[in-house]
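For reference, the structures are reproduced in the following blocks.
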Structure 1
Amino acid sequence: MATAPAHPGSLTQSPPGRRFDHFFFTSMSIVMLATVFAGFARTYFLAGMVRAPLPSLIIHIHGAAFTAWILLLVAQSSLVAAHRVDIHRRLGIAGCLLGCLMVVLGVMAATDSLARSAGAPGRDAKAFYIVPLTDMLIFGTVLFFAYRGRRRPTEHKRLIYIATTALLIAAIARLPVAFLYRQPSIAALLSYSFLLALVAYDLWSTRKVHPATLWAGGFLIFIQQVRFPISQTAAWHAFATWVLALVT
């Protein structure tokens, strides 16, 4: 008995899967690089980098390490896209060491800014101290799990992407846009566009959000949102005062 052909409308198109991973992650790493350059162009990159009038040596070292991380991200994404996973893995060891160094330098740079009473205009330096510290907490935690998941490429690349997103607030808050400039809370919200892009890509490519995207993205948002009320507490100010006493 002949079987009637299925109605064309009943056929569902299969998702593209991982075929476009190389394009997405390489493209987004370039967008991140462009964001960092635009944010720090006036005060760092176009100011001669080494000759840039930064307030201290530790800020110079921190800026160099941060720049190296973003460049390494683009290089690593490009190597995978070029099917040079062998070089990617060897560079990954250096990337892990650089990431650990960045956490240390980030805490040192944040403490240096606290000692100079620097921070966002109109904000108490002790309250603002929580912003860079929690950024390092997010970056370090997600980077740790990215290293653990280095044998699971779909998980690893998403965790590296989200860890880097946690670093972008400083650059976004320095973009020459009036409502955004030196406003970390608004910059944090704008940085979530990178998370939304990843969620959209997951849904388009596999019809579901990858677990790494969910937990790491959720962790990033949670820490960034609870830090502002915590920064206003007496306990946090007491902690910042204790740190300040240690370094001055």
Structure 2
Amino acid sequence: MPKIISLVNQKGGVGKTTTAVNLGAYLAALGKFVLLVDIDPQANATSGLGVDHRKLEKGIYNTLLGEASLRDIVCNTNHDGYRLAPATLGLAGANVELINAPNREFKLREILEEAKHAYEYILIDCPPSLGLLTVNGLVAADTVLIPVQAEYYALEGLGQLLETISLVKENLRPDLDVMGAVLTMFDSRNKLSNDVWQELYKYFPNKIFRSVIPRSVRLAEAPSFGKSILHYDPSSKGAKAYERLAREIIELNN
């Protein structure tokens, strides 16, 4: 059975999609079969892996509406063992179109049932909101990974996010677990970054990953070339940080 991990933070710009794309790349590089599911209407994970979502006829949106199966939409990436269930433009309307659907919170979970035999890790890149798509991402997951930017504003919404996860756990997915938080855009020279690190322990005692993702120009550049950092600049600090994170997650699941 695969480990299904939802990457969630309702605040945008915290490195959530960067983490999803690059964590998947390094899990695959370490010999795991990985599927990245992009349920963010911005489709940044899709374009970040070199797939032009504007040219796709079908994506995860069509599976959520029952118009296609997962195998119809999954595509290869430039990494061996790493596949993508892409987002398309139509996904922006899914929150509204699914509102009256039966079992609307379980749509993604039902879709992923057909993929469980094929992958060791399924990563879900959720939208930067706490709407129906994100709830689907939480219900479909075994565990939640929360990327947190090293600045104080990034901490403000954590209470609300953890409350939403708690509600999903109570009402929809009793065995949902919080894997922990990973600190992103970290600058060790900046006192504020270190202060945020200390503050984060109040929210996630014993659940902060040792691997810290640094603030990096190379990480920011890679998506514009449709590449993971593994293919764009594997010797960079950001690349090495994501490799460490992938190893840490594999270690947790062994």
Structure 3
Amino acid sequence: MTYCVGLLLRDGLVMLADTRTNAGVDHISTYSKMYPVLQPGERMLCLMAAGNLAITQAVWSRLQEGLALEGEERQTLRSVPTMFQAAQLVGAAIRAVFAQDGPAMKAQDVRFDVSIMLGGQIMGGPPKLYLVYAAGNFIEATPDTPFLQIGEHKYGKPILDRALSHTTGLEDGVLLTLVSMDSTLRSNLTVGLPLDLLVYERDSFAIRLQRRITEEDPYFRPLREAWSEALREAYRRLPRPGWLDKPAPS
């Protein structure tokens, strides 16, 4: 399984992905699910992928080779003029892989499972964040809904729903994504360390931070312990319901 989360903030983007892949308890491996594309001063794009590893790698290879959109010349993520067309290109790559491999996978009773998050900024437009589905269609994050998730998202969603807004700063965004990831790591063994973190500052067209976070990371390890203790302390401070103080009806 996978957990990837992306934030579309006023000041830029925060993107975080785990690296665990598994095909049963005997086949657990570490693969990066984050694919940055950088042309300094002109564009920064980053993909994160969930689903069948063979499919996501095939989609990434298609994107590197390039595809044509609506009869136009072959394009790559390094040449498309807008983020919207970059999302269209990712969708076209997914459909191309499905056209080639989908029938054989169906014959083997293997589900075509893939979802890809695309975030970034291309000169001339604002930062964007998209979630591209297995059918090749996509949705876009907005200031009202400033985060997207793929993979095992349910454990990490509550903290983002409660604490995140479009105006959250980049540093606080990093903190919230890490807490969101920690909640997922604790509740689902198919999501695992190390983590890949990327931070992009609006209009910089450069990667502000790219970091591999391991079990021994000097910030993440004490953060996990501090968050657990903060939750326990918050629980202890909550008012008791008092319902059991009354005698049971006879």
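Since every read-out is calculated from the coordinates, none of them should be taken as a lab result. Given the structure is predicted, the values throughout are model-derived calculations rather than measurements. Cβ atoms are built from the backbone, for glycine too; each structure is taken alone.
Once Kirkwood radius over Cα pairs in Å, for residues 73-128 alone is evaluated on every structure in 1, 2, 3, the highest one turns out to be 1.
For FRET efficiency 1/(1 + (r/R0)^6) of positions 33 and 161 (r between Cβ atoms, R0 = 25 Å, to 0.05), which of the structures 1, 2, 3 scores highest? Greatest value across 1, 2, 3: structure 1.
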